[in-house]
Structure P
Amino acid sequence: MRCPFCGHAESQVKDSRPSEDGAAIRRRRLCPECGGRFTTFERVQLRELTILKRSGRRTPFEREKLVRSIAVATRKRPIEPDRVERMINGIVRQLESQGETELPSSVVGEMVMKALKSLDEVAYVRYASVYRDFRQTEDFAKFLSDEGLSEDGVVEVE
């Protein structure tokens with residue numbers, strides 16, 4: 001593994017252990033060149049996924065991009081980080097087990113929306129506002145009423 005500090009091509013593994021959910025191996029590494037210490041994670045990848053964007057462009061699936069977008073939606077919300085990590089792992093496993101190597105970005109977006117809705121309504125609405133490209137306050141109001149959510153955050157039952 002290349003050192004992120006000095007770029008040296010090799011590093012030594014000082015400690016390995018499974019992550020909290022057992023879906024990854026956490027490795028503490030030491031660079032013999034500069035002495036820098038860093039952590040890497042090793043995960044199983046069932047298949048290489050390609051995401052087909054709305055524009056028609058194809059890009060490789062990046063788990064970290066998924067993590068960042070969910071982190072923005074869940075920022076400052078009372079959600080345990082391990083619940084978010086389990087949700088992300090579940091989404092990635094679902095994507096990899098679809099049987100397809102090329103998936104439309106809408107599939108990823110809808111999976112995230114569904115998972116966030118059951119996790120935290122505020123995070124769900126935050127993600128939806130970006131994913132559905134809300135432009136005006138009326139877009140929020142329409143979305144909230146379509147989803148059975150009131151504007152004051154109380155779920156309406158029909």
Structure Q
Amino acid sequence: MRCPFCANDDSQVKDSRPTEDATAIRRRRQCSSCGARFTTFERVQLREITVLKSAGDGGEPRREPFDRMKIEQSVALACRKRGIDREAIDRLVSGVQRQVETLGEAEVSSRTVGELVMEGLHQLDSVAYIRFASVYRAFNEAKDFEDFAGSVREIAEG
């Protein structure tokens with residue numbers, strides 16, 4: 001494993017343990033060159049998945065490799081300052097990744113991935129859910145927020 005500090009290719013594993021939800025192995029490593037310590041995560045990847053992103057102009061969709069980090073960053077941003085622990089976010093992202101992998105498709109639409117994330121956030125935190133939806137569904141006006149928040153409130157009360 002390459003050291004993120006000095007780019008040396010040799011490091012030693014000092015400690016390994018499963019993550020809380022047992023979907024990955026957390027490894028503490030130490031660089032044999034500079035002595036820096038860093039953490040890596042090892043996850044099972046069932047297959048290579050391509051995400052189809054729709055072209056805004058109605059043209060040909062773009063294809064990108066599935067990137068777990070993009071989902072992690074989006075979810076973390078939606079959950080910012082909400083008091084949601086990192087483990088809960090990691091469980092949500094792992095769940096989305098598992099669902100995408102078990103669809104059995106080599107290609108999945110970005111819409112499907114977004115809906116899976118929204119479903120997970122809806123169960124985790126309503127404010128994070130609305131934040132994510134505002135970007136994902138491209139709210140343009142305050143009325144869009146009001147309408148969506150009203151529908152979330154109705155679901156919670158009903």
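Computed from the coordinates by the stated procedures, all read-outs in this text should not be read as laboratory data. Not measured: the values here are computed from a predicted model. Cβ atoms are built from the backbone, for glycine too; each structure is taken alone.
Points worth noting:
- Structure with the greatest value (metric mean count of other Cβ atoms within 10 Å over residues 72-79, set P, Q): Q
- Sorting P, Q by FRET efficiency 1/(1 + (r/R0)^6) of positions 16 and 64 (r between Cβ atoms, R0 = 30 Å, to 0.05) from high to low puts P first, with the largest value.
- If semi-axes √(5λ) of the Cα gyration tensor in Å is computed and equals 36, 19, 15, the structure in P, Q: P
- Looking at distance in nm of label points 7 Å out along Cα→Cβ at positions 24 and 112 over structures P, Q, structure Q comes out largest.
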